[in-house]
Structure P
Amino acid sequence: MTIGQSTESHEPGPAGHGPGAVATPEEPTELLPQTRRALLRRLAVGQAEGRAPSMTGAVVRGGQAVWTAARGSVEGAVPHRDVQYRIGSLTKTFVAVLVLRLRDEGLLRLEDPVGRHLDGTPVPDATIAQLLAHSSGLAAEPQGPWWERTAGTLRPYPADLFGERPQRLPAGRRHHYSNLGYALLGALVERLRGGTPWGEVLRSEVLERLGMGRTTLRPERPHASGWAVHPWADAVLPEPAEDTGLMGPAGQLWSTLADLCRWAGFLLRGDERVLGAASLAEMRTPAVPPEGNAWDAGYGLGVQLVRREGRLLAGHVGSMPGFLAALWTDPEEDVAGVVLANCTSGPAVAALAADLTGIVSEHEPRIPEPWRPLSGPLDPELLALTGPWYWGANPHALRLRSERELELTPLSGSGRASRFRAEKDGTWTGLDGYYAGETLRVVREPDGSVSHLDLGTFVFTRGPYEPSEPVPGGVDPEGWRA
């Protein structure tokens, strides 16, 4: 190996569930040689054509890092997986997880106006969800000089962040990326955690639990230096690495390839010590209308969403002076790509990280989990609800899934599908599709037998327009005709 050129590793490393995580036995822990070569070539092309002083990349699959590689040099050597880079707006995914933790603990609702929990905000009526999704209408940047290249001490108080017109658009109407919004979310975390700084909350509640000891607010050696590359010459200029103070929740963090592999695995699968899979899936749901007619990108709750070659990816890109970062997850394939570089501009790291996931998905499609029967005793009454049901004459199937979850799917060419979560009161709540948030109830006869299903006032019966069934509006008594 030539110092300062490249290195590649395909030794599995833990990711997603803290130290010691392993892939399922059905999913190989090593990539095929041709897949590794395709990944290395893509990273090498990205570093060379983007003229990055150094670049590292990784692929996570099955909950662990299955490939890592690096090009270029940091202090005269090829960077290894524990060299820190600044990750910019990937920081926002961490802040969003902290906010969702507060929601799951019952300390706030996403629909709450931020002014209910935080005094002195310029947008007190904007909701917490709108801040997470960049739809609060707040200005994109704080007032004063370029905040990413100047010390946070220039804005020591929250009022120093906002200019005369802090809100540029009506709240909730459209996506308008706002670093200021995440400064407010960091302050919200601090307020609801009894004054503990958001970075300390992040360390104790997330980073330590996931084994991410090399993710910090300030750089710790070994770390890369940030560089600007001259646009018309192969020359570099050092960039400052300021502590951004109150703007830190928008892009302060430093991390490593190894730590971000753990973060990617967590974003794919969840970890009940930090945040469950259901809340992470909620973060990946588009939260604002897309921009333009032929949209291929959107935003959820703290995560960016992109469509790429038929795949929906969730994650974030980041940039700070001297650094670029990208992390994309493909939940359907259970694969993620991470790229870090130490230059202000040049490499298209967002496309590169997406391509890493695509190469693995194309060369080695995911092996599905083996089918297994439900665990535990079955509820006979619940099992009796399964099978065919009819909305009018439109046939549907109701299936029982894990933990009393139900799934309704149409059996003809049209109809609406949805999954339903069991509630303590004996009803179910729709999780997706047209019936998201709607209530499914089992309506019974006086003798306790099942009459029909009521789904948001839609009646599902056991037969198609049977005269004896409780169809709204009634059924012609002569029934079906030849």
Structure Q
Amino acid sequence: MSHLAFLPFLIPFAAAGVLLLSGRSIAVVRAVAAAAVLAGLVSAVALVAAVSGGEILVYRLGNWEAPFGIVFVADRLAAMMVLLLFVLAVPALLAAMRGTDARGLHFHALFQLQLAGIAGAFLTGDLFNLFVCFEILLIASYALLLHAGGLEQTRAGLTYVALNLVGSSLFLVGLGLLYGTMGTLNLADLAFELARVPPSDVPLVRVALMGIVLVFLLKAAVLPMAFWLPHAYAAASVPVAALFAILTKVGVVALLRLVAVALPDSAVGAELIRPWLPALALLTVAFGTLSALAARRLMGVAASLVLVSSGTLLFAVADGGAAATAAILYYLPHTTLVTAGLFLLAGAVAAARGEVGDRLVRGPALAGALPLGIAFAVLSLAVSGMPPLSGFLGKLMLLQGAGGGWQAAWWTVLLVSGLVTALVLARIASLFFWEPKEAPAGPAAAISLPLVLLVLASPALTLAAPAVAGFAGAAASQLNARIPYMVAVMGAGPDVPREQRP
């Protein structure tokens, strides 16, 4: 059964190779891509079922034992994130098949590589393999961002590529310092070894870990490393932007696992992030909210709300408690699917408004606007945290479970951000659906199947709240327990011969 921990990475990775060799028949390419995503979804469901009882699956490539071999590890957290990835991939792929994929070569191969990199990042058990998965997903995202693009995409892509190249370089430096000092990059092995670092090595190990933490925060787009995200996501094609909604969560989950598994009970990990990350997280929420207020397009508003969700999640990561972690794991699927839905909604509105597109200005009336108006209302209620949808439940869990010494600031920022977001979305609804306008300029507004699926995500998470919150709580408890994860990967923590640095 351990192979289930590897299949969500293997399926899209193999599919990318097949797609590169399948010629230029769009029908064949789409069939292969759809089959791969459905197979990935089935493997993710099977993985969740396999670990739901608390089991931790470890797949050792080539049967090489940790810490020297590459391991893929599936616990409840990893399985949940992989399932979320493929649930998101289904509407994103369906949206791309409506025409975006035909605007350039190799879209579907890049799409599958993106899925493989993200799935591998959630499942990998060592930091170097995490770096490899980051590079896979980043290379694919560079090309997807520029796919069939123009000047705006090129400008956004240059900034996105430059920043991530700096991040990759910093990651390699941090990994080199950590391996040179500790002799291992396996996360479970580090959890054993960091507890017995000689005092003379503590400063160097802290520098290495801080470099790695900064890379995770860059991926999560925390302030001051957040300025690239609204422009880049708003410039992407609609299906790509929808898939990108999960990219910042890769950094959040990587940091969460590092903080929960490797850093506790060690002098190296003591106060490494908690004195300063809550402040940066709250500033990120504030910046994302102001960015949404200043946005000139609905795509820009959706991209800014990705920043709000990143700051919200990172504050709870810094809190580190079991209740905060459980709240993260309920709120994270909600915010990923709802912001992806906003990207698809922006595309539908732009198609119906003609030359005006999704710009926040008065324009022609939307013919047959009722379905889009209902979709907009559901997504707006969900993303702003209004009752009774999943956004309200997730924020309530976060308000109750996180805060610590930052309780007053936490409540103030989160509640004000929700209020401002609701006002921004109400203004957009007025511009798009309520104010009298000219006669319709484009075809009747149509609500597509991919958009319907994402609109239904929040009501579904609301109805399934007891089950989802229960699984999130169990995943948080398993993550914070640490020892079962460490023993599953490393056994009882045997002494492994290590080379010592000069």
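Before moving on, here are some points about what is shown:
- For helix-only ellipticity at 222 nm (-39500 (n - 2.57) for each DSSP H run of 4 or more, over all residues; to 500) computed as -6000, the structure of P, Q it came from: P
- Top of P, Q by distance in nm of label points 7 Å out along Cα→Cβ at positions 267 and 403, largest first: Q
- Identity of the structure behind 22.9 (criterion: Kirkwood radius over Cα pairs in Å, calculated), options P, Q: Q
- If distance in nm of label points 7 Å out along Cα→Cβ at positions 51 and 115 is computed and equals 5.0, the structure in P, Q: P
- Test item: FRET efficiency 1/(1 + (r/R0)^6) of positions 131 and 155 (r between Cβ atoms, R0 = 25 Å, to 0.05) calculated as 0.35, pick one of P, Q: Q
Every read-out reported here was derived from the displayed coordinates using simple, explicitly stated rules and does not represent laboratory data. Everything quoted here is computed from the prediction, not taken from an experiment. Cβ atoms are built from the backbone, for glycine too; each structure is taken alone.
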